[in-house]
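Take a look at the structures below.
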Structure 1
Amino acid sequence: MTSPSLALSLLPERYAVAQLSATSPLPAWWPTTGMRHAGWTDDELSLVCEEAHVPDDVRCQRGWRMFKLQGPFDFALTGILKAVLDPLAAAGVGIFAISTFDTDYVLVQAHQLEPACDALSASGHGVLR
C-alpha cells in the first residue's frame, strides 16, 4: 500500500493537553472560541486548548504545536493518520492525535517541531506554516 501525500497546516498557537476527573464538567476557564477539544472516558476528561487558557494549578502538559490535516476525509479511506504518524515515529517525534468528523489533528512538542516538519516533508507531505 502506498501512503497518500497529504497537506498539513501548522496552527500558530501553542497548546496544552489537560486532564481532569471523568466526572468533571467543562471548567469555567474553558475557551469558547478557537481550536479546542474535549474527550470524556470512564477514566478522565482530556482537554486540548491554547495553553494560555489553562490555569497553573491544572494537571497538564504545555508546549504542543498542532498540525491540521487538510480534509475532509471520507470514513472509507484508510491509512490517512498512519501516513503522518509513521514518518514522525521514525524520526523519534512523539505525538498526541485528535480525530474529528472531517479530519485529524496531530500535536507535537514545540521542541520537536523542526524534526517533525522535516520528517513530514521528506515523506512527501506538504506542510504549510
Structure 2
Amino acid sequence: PYGVAVTTANHIIITDIGKHCIYVFDAEYKQIKSFGKRGSRGAKQFKSPYYVATNNDNDIIVSDYGNHCIKVFQFSNLSCKLIIGNNGNQPGQFMHPMGICADKFGNIFVADRDNHRIQMFDPKGQFLATI
C-alpha cells in the first residue's frame, strides 16, 4: 500500500503499487471494491499507482506513475471518466506524476516529479497552469 484518501462519505481509498491496483473500504474498514492490474493499455491498468485523491463528487483520482498519466474514476461504478496526460515535458504531459489533490472547485493539482513542477487542470482535464 502507498497512497490513501477518504471520500466525503468516509470511504477509504488505498493504492497498492506492488499489485498495481486500488482498494476501496467502507467506513467500518471492510473492503468493498478493488480494481486494476499491471499494464499500460486499459483505463484500469496501472504501472505503480502511487497517489490517490478524491473530489467533491467522490471521484477517485489516481496518479499512474509508470504510465505518466492521471486517471479519474467514478466512485459508484468505477468507470473511467478521464485520462489526463501522457509521457513528456510539455504542458499537460508528465514524467512520473506523484502527489495529487483536488480543490473545492474540482481542479486537480499534480506533482510532476521528473519535470520538477506542479500542474493544474480543470475538472474536465484541461491544462490550466504550471505552478
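Could you tell me which structure in 1, 2 was used to calculate relative contact order in percent (Cα under 8 Å, 6 or more apart) as 15? Source structure for this number: 2. In this comparison of 1, 2, the computed figure 18.0 for mean count of other Cβ atoms within 10 Å over residues 19-26 is attributed to 2. Given that helix-only ellipticity at 222 nm (-39500 (n - 2.57) for each DSSP H run of 4 or more, over all residues; to 500), derived from a single structure, equals -5000, which label among 1, 2 identifies that structure? The read-out comes from structure 1.
Source structure of the calculated read-out (distance in nm of label points 7 Å out along Cα→Cβ at positions 43 and 67, 2.6) within 1, 2: 1.
For P(r) over Cα pairs in 5 Å bins from 0, in percent, the calculated result is 2, 12, 24, 26, 20, 11, 4, 1, 0, so let me know which of 1, 2 that is. Structure of origin is 2.
Structures 1, 2 were shown, and distance in nm of label points 7 Å out along Cα→Cβ at positions 51 and 75 at 3.6 was computed from 1. When distance in nm of label points 7 Å out along Cα→Cβ at positions 27 and 107 is computed for each of 1, 2, the one that comes out at 1.3 is 1. Computed over structures 1, 2, distance in nm of label points 7 Å out along Cα→Cβ at positions 83 and 99 reaches its largest value in 2.
Taken together, the values in this text are just the output of simple stated rules run on the coordinates, not laboratory data. Keep in mind that what you see is a predicted model, and the values were worked out from it rather than measured. Cβ atoms are built from the backbone, for glycine too; each structure is taken alone.
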